[in-house]
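Every number in this text was worked out from the coordinates using simple rules, so none of it is lab data. None of the values given here were measured: they were computed from a predicted structure. Cβ atoms are built from the backbone, for glycine too; each structure is taken alone.
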Structure P
């Protein structure tokens, strides 16, 4: 379990092909955050939950299997790539973001980055199948970063990026056409699942929620 509050930006220093998977070596900069890191721990790389399989002085390694590579952007990582890092949350930590599992739902494409007076708007196109899981002012995870949906327009959404987040994550390296990992809020996914218990389509399940339905339920 993670919170989407990035603790460090690491650098990929090794990419080794293992059959249909990849073994990645990541060098981290914040030794205080990663002090005591051990094999079998979970670490979030650009929002993807990975298991540590080896550790060394200032680095760790993970193995990404076919399923992970097919659903995320990890397959396009190369030596020198920068990645957002977060260790698994402890029960005593402050939950500054929202509950993030590190189980990426899909990869999506950055459409536009708009420069505003004191911030930036990042516009992302997402697959239609995930429409039920995103709402305005709801939480979403982009490359492991907990953010709030600021605007929602058909199959596009925007998040507002404050200067600190822009400077201290990999967001500053994105541009139009960049691919990012998305994880939608787990609460929304469970609600959609329950509502669609008798439906084969998530979209069909959520389509039942309208003004009449809400009135019937006492809202």
Structure Q
């Protein structure tokens, strides 16, 4: 990698931008392309760059001037867990092992504690005060686990107003129907509400908090990798 391109990669990682380093294999010509930007040197189409950034996996694509190797540098995926409950205690270490940067958000005293979540990033504030500051984006998943609309709904609203790649909420079908009615009354249409996975997690018959955490994490990974 050329020195100037390497410096651009380092700067992009420091500032939280996703980029692709494109290298033409025939002559070593290189170009750094940011998300949403056009290829000005190697003539790559936007779909190739978007696909590489979407998966985070290197790939080689064919162009009129020969094959070009794409090496994406993307932000690690994040997971915001709303509700420091028993399911969250199992989900946090699993998600961390899977490579997600996890934040646990719960305003209730005694829930989001270092004893219950050792080493986790904890936010002890109300979601309506901090969710927008957490800036959920297309590399962020949000899962609400409290069953308390005062806590879950503001987090879900912020997620629906963002490009979050995954939104999930714990609760029975009856609870989900009531939630959809509340959020629909705030102006969210059916297409927006369909973004909320609920009942949360893959349907594997999970019963215990640990099993539910497995189902949730599998669904999050599926949304991240498969779209």
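Say we calculate relative contact order in percent (Cα under 8 Å, 6 or more apart) for every structure; which of P, Q gives the highest result?
The structure with the largest value is P.
Quick check: -12000 is what I get for helix-only ellipticity at 222 nm (-39500 (n - 2.57) for each DSSP H run of 4 or more, over all residues; to 500), calculated from one of P, Q. Which structure matches?
Q
Which structure, out of P, Q, was Cα extents along the principal axes in Å derived from, given a value of 60, 44, 37?
P
Among P, Q, considering only distance in nm of label points 7 Å out along Cα→Cβ at positions 70 and 86, which has the greatest calculated value?
Q
Have a look at P, Q and say which one yields -0.79, -1.35, -1.33 for log10 I(q)/I(0) by the Debye sum over Cα atoms at q = 0.14, 0.22, 0.27 Å⁻¹, for residues 54-133 alone, as calculated.
Source structure: P.
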